[in-house]
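Just so it is clear, none of the values below were taken in a lab; they were calculated from the coordinates. Keep in mind it's a predicted model, so treat the numbers as computed, not measured. Cβ atoms are built from the backbone, for glycine too; each structure is taken alone.
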Structure 1
Amino acid sequence: MTIRVASASVAGKSERILVNAAGLPLYIYGGDRATQSHVTGGLAQLWPPLVSASPSESGPSGKLSVVPTANGRQVQYNTHFLYTFVDDTLGELTGQGVQGFFVATPSLGASSNVATPPVTSRTSPYGGY
């Protein structure tokens, strides 16, 4: 499973984001800690955790790691757990700001916990990539 970088329109601005091997946007969750994912149960059904025994990257220069969680061997990028969103399709980034999730970018720094940016409306005009 490879994580790569793609361009996307986020809040009307072109940005570089992380995507999974299928090209779907990857997200981080504001409620997570560096050592613990707080996305389980029904939340994990809407925001499937990225799991892999041996992830690789093509483009980003951050540190990938795998942490055993209730969700399986969950992938982290610079200590941030990564997720996809069930409503996203190829070329559509629809989860930005929804339920405390925010698009993952190559510039994410390591953190002991994730600060939660202001939540934006799901109906905001986030375009495709």
Structure 2
Amino acid sequence: MKLAQKSRLVRVRKIALALPEVSERMSHGAPCFFVRDKLPLCYFHDNHRGDGRISLWCPTAPDVQDAMMRVDLKRFFRPSTSSAGHFRDWLGIFLDINDEVDWDEITAILDRAYRMIAPKGLIAKLDGRCH
């Protein structure tokens, strides 16, 4: 893995692992971050299926996926859906279109993804309503 790819993975890792009860493990050949070790929060792809790209995939509401793609089709994309229908409503974000990634935006996207999949108790913990 080249330095640029590795530094992007390090940044994604820092953001994802700061969320309550998120862990990392390899899944389908890529680093994946899970809530409570079972709910996928995001996948970090480096050359997924030979595409030569660095990308982040995470769940989102169907309307958000379309809206983000309308905003910037060079940065956002619809990940390929598996035969079982996985990734149908996920958002893909290219992390290699230039030297600067908007990490505040990535943080916000991962926060929204977390809130979509995490149990209510963990969201309360994230919001500081729980001890």
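Of structures 1, 2, which gives 20 when relative contact order in percent (Cα under 8 Å, 6 or more apart) is computed from the coordinates? Don't skip to the end; give the middle numbers.
Values: 1: 33; 2: 20.
It must be structure 2, since only it matches.
Among the shown structures 1, 2, from which was the value -11000 of helix-only ellipticity at 222 nm (-39500 (n - 2.57) for each DSSP H run of 4 or more, over all residues; to 500) calculated?
2
Computing mean count of other Cβ atoms within 10 Å over residues 52-59 for each of 1, 2, which one ends up highest?
When mean count of other Cβ atoms within 10 Å over residues 52-59 is computed for each of 1, 2, structure 2 gives the biggest number.
I have 0.92 for Rg/Rh (Cα atoms, Kirkwood Rh), calculated from one of the structures 1, 2. Which structure is it?
Numbers: 1: 0.92; 2: 0.95.
Only structure 1 yields this read-out.
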